[in-house]
Structure P
Amino acid sequence: MEHHVVIEKLCSCAKKEGLSQISTYGDKPSALEAARTQLSYMQGRFCGKHEFELVEVDNHYVIGMVSGCGCGAES
């Protein structure tokens, strides 16, 4: 079964970094590790006005923007 890490909305910071909106992994532990790494990267490298959270939805991991800076978040 495939597991996905999904960035719910790609803001301009994510686009500048060239992040993919969806990444696919072969197993759940790998997907979780990748999601945590990506979340940490986003929190540490983006403009600093974003706040993100990681939630599990149907065995996939979604990184959602809790608050933003108005920098152009798009679905």
Structure Q
Amino acid sequence: MELHHVIVEKLCSCAKREGMGQITSFEDKETAQDAAVKQLAFMQNSFCGKHEFDITEVNDHFVIGMLGGCDCGSHDKH
């Protein structure tokens, strides 16, 4: 059975503070996609707001990445 993953490309300090894992695995693609959408919404609504995130599908996996990188200087500052 092939697993489908939700992968957080970079764990910013907000993600680390929340105790987020970098990879979460699911048995079916639809469940993984739903989880990625929920995680993206949580990140955009609950984090500090200095970053924006999006989801990219790569080989039946869902990668949550930062848009435009980070220009905050240091993740330790927030």
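For percent of Cα pairs over 21 Å apart, the calculated result is 20, so let me know which of P, Q that is. The structure behind it is P.
Where does the value 36 come from, among P, Q, when relative contact order in percent (Cα under 8 Å, 6 or more apart) is the thing being computed? Traced to structure Q.
Read the figures in this text as sums done on the coordinates, not as results from a lab. This one's a predicted model, so the numbers in the text were calculated from it and none came from an experiment.
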